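A.B. asks: Pasting the structures in now, so scroll down.
Derivation of every value follows stated rules applied to the coordinates shown; laboratory data play no part. Every value quoted in this text rests on a predicted model; they were computed, and no experiment measured them. Cβ atoms are built from the backbone, for glycine too; each structure is taken alone.
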Structure P
Amino acid sequence: MSSESGGRIVVTGATGNVGTSLVRLLAEDAEVGSVRGLARRIPDWSPAKSEWSVVDLASEDADLVKDFEGADTVVHLAWAFQPTHDPATTWRTNVLGSIRVFEAVAAAKVSALVYASSVGAYSPGPKEHAVDESWPTHGWPDAAYCREKAYLERALDSFEHEHPGVRVVRMRPAFLFKRESASEQRRIFGGRFLPGPLARPELLPFLPDIPGLRIQVLHTDDAAKAYQLAIHSQVQGAFNLAGEPPVDAEMLGEMLGARPVRLPRPAARSAIAAAWGLHLLPASPHLFDAVLRLPLMDCSRAQADLQWRPERTAGEVLEEFLQGLQRGAGEETEPLKARKVG
């Protein structure tokens with residue numbers, strides 16, 4: 001690791017899934033002098049070298065320049081997944097808020113910006129082989145999450161052209177899980193009243209096998225390690241981050257001891273659309289459409305340029321996450337607060 005860009009780090013979304021892992025990692029990093037976490041609510045959690053600021057990125061009054069001044073690197077992780085029925089609200093936080101972050105990085109003369117993009121920024125792609133970072137990033141336009149991630153890729157293209165002195169890194173991770181994120185992700189995607197104990201293998205007589213449902217996952221701590229490596233290096237550009245092997249119905253069936261049963265896409269989508277329309281399910285059918293079309297990612301660049309490899313397999317990630325669901329696991333921050341239902 002180079003010590004050229006350690007020093008003072010600012011992390012937006014520091015109390016969320018990736019933020020908590022990264023702040024904890026940086027607190028143990030001898031090359032980091034201080035970490036300022038930005039969040040809408042200050043947590044009852046204070047790792048070594050950390051300090052906190054209350055910031056709402058959706059607010060036009062947010063004074064980000066003040067918090068960024070003197071920073072060596074800004075890591076932008078903040079993101080709102082809900083309300084899925086009101087995309088204008090998520091646009092204000094995710095897109096307009098991110099643009100405020102980019103502008104404040106330039107105004108505060110921060111030398112490096114590490115931004116959390118996503119596999120969701122990619123255009124539809126293959127499930128049989130992996131694509132590298134040159135794959136188009138136009139997203140799936142019908143899904144707000146993908147639309148917002150793709151728009152910010154274009155915003156960063158303009159930012160890099162206008163501010164060539166800022167080192168910009170775009171992380172494009174797969175779906176991120178850890179034990180402590182289980183309660184939050186159950187609320188975001190499954191609904192706040194979905195009982196976590198239902199995620200038990202013995203309660204699953206069969207597993208829906210939907211054509212195209214083949215994805216990649218990654219442990220959040222492994223993603224945080226890639227962010228740490230990017231902070232301390234001089235790399236630029238995009239990096240795919242994913243664990244192995246890809247997850248499909250066959251792998252899940254073996255892990256859970258459940259028999260995969262083929263379910264046509266239209267039937268699965270209709271069920272999700274009905275539940276979403278009745279506000280019983282937060283995850284929208286549009287996101288379901290996008291997931292079925294996401295490409296598999298090749299992570300060779302992260303391995304070569306960052307010397308990064310995930311420590312956990314996809315199976316280990318999912319097993320840990322399922323245990324967290326069953327036990328209502330969480331952490332000492334508002335987004336990750338443990339809530340056991342059922």
Structure Q
Amino acid sequence: MSMQYTRLGRTGLQVSRLCLGTMTFGLQCEERTSVAIMDKAFGAGVTFFDTADVYPLGGTGDTVGRTEEIVGRWLHGRRDRIILATKCFGRSGPNRWDQGNSRKHILDAVDASLRRLDTDYIDLYQLHGPDPETPIDETVRALEDVVRSGKVRYVGCSNFLAYQVARAIGRSEALGVVRFDSVQPRYNLLFREIERELLPLCREEGIGVIPYNPIAGGLLSGKHNRDSGPEEGSRFTLGTAAERYQDRYWHEAMFETVEQLRPIANDAGMALPQMAVAWVLANPAVTAPIIGASRPEQLDDTLKAAEAPMNAELKKTLDSLTAQYRRGDAAR
């Protein structure tokens with residue numbers, strides 16, 4: 001396939017239209033499999049990799065940082081060919097201050113990620129979540145410092161609500177410091193709430209959008225069966241993440257929607273995961289969906305999503321079928 005590239009928001013940074021997510025590395029899959037997944041994505045033209053200091057997903061305090069270490073070892077000899085994104089916010093150590101978006105934690109976390117990734121700079125450094133305990137001025141000033149130091153090139157956020165992104169940008173502009181150039185929200189055919197406020201904000205402000213869970217943690221792969229329960233080794237059974245993913249997606253209405261999507265994908269000549277990712281890509285606000293895997297072959301279908309734009313009629317059909325997942329429209 002021939003990978004497409006685009007700018008990250010209003011910046012001049014060019015990123016691949018698909019981003020490889022790495023949160024399965026080190027728990028859902030061991031290092032050899034993780035390397036094979038990175039090799040496959042890179043060979044297909046994916047040059048945008050996303051990780052986080054607390055990964056792997058579903059892990060405990062003992063596994064924190066393992067994913068970054070795996071990615072760091074793979075990066076040897078390839079660092080200048082990869083746009084590398086990571087995050088901080090979650091608990092990364094035993095102390096009370098080893099979490100959140102305080103100056104203390106951001107400065108410590110950047111250095112720890114640099115060590116684990118075995119690199120001297122991070123292309124995109126993201127806050128993994130909002131921190132109600134820390135003034136946003138303190139946070140954006142700390143981000144300004146890590147950019148000025150050369151340790152970070154661009155900054156963004158993940159899991160922020162639209163008002164939180166807008167306020168952070170307003171404070172950055174008022175203070176004359178770096179502002180978020182990207183957001184990383186959850187977005188897929190079964191979770192469309194961000195279309196109402198966050199995506200319009202991003203288009204208006206020139207903020208890149210790097211959605212995670214484009215196949216709903218695997219539910220939109222069509223492999224799960226409601227009656228037989230979650231498949232072992234999937235995110236629905238994975239350690240500390242199992243309850244979160246079941247709460248998000250293990251619902252009767254969502255299984256019914258997946259069954260309605262199957263014949264549509266077949267008629268379009270697409271695998272269900274390919275169609276799901278292509279639909280996310282078709283939103284003009286989206287920069288690069290994050291695709292993940294626990295086995296290299298799982299990338300076969302999702303990589304195809306970037307080969308050609310989704311047909312407008314197909315997108316319209318999918319929009320209509322999943323309109324209920326925008327939630328709140330009926331009240332307007």
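A.B. asks: With distance in nm of label points 7 Å out along Cα→Cβ at positions 110 and 230 as the yardstick, tell me which of P, Q scores highest. Before the final figure, lay out the partial values.
C.D. replies: Details: P: 1.2; Q: 3.6.
That would be structure Q.
A.B. asks: Among P, Q, considering only Rg/Rh (Cα atoms, Kirkwood Rh), for residues 86-221 alone, which has the greatest calculated value?
C.D. replies: When Rg/Rh (Cα atoms, Kirkwood Rh), for residues 86-221 alone is computed for each of P, Q, structure P gives the biggest number.
A.B. asks: Here's another thing I want to ask about it. Starting from the value 21, 12, 10: which structure in P, Q was semi-axes √(5λ) of the Cα gyration tensor in Å, for residues 118-173 alone calculated from?
C.D. replies: Working: P: 22, 14, 8; Q: 21, 12, 10.
Working through the options, I get structure Q.
A.B. asks: Let me ask something additional. Quick one: Cα Rg over 2.2 N^0.38 Å, for residues 150-269 alone came out at 1.38 when computed from one of P, Q, so which one is it? Please report the intermediate quantities before stating the final value.
C.D. replies: Values: P: 1.38; Q: 1.32.
It was calculated from structure P.
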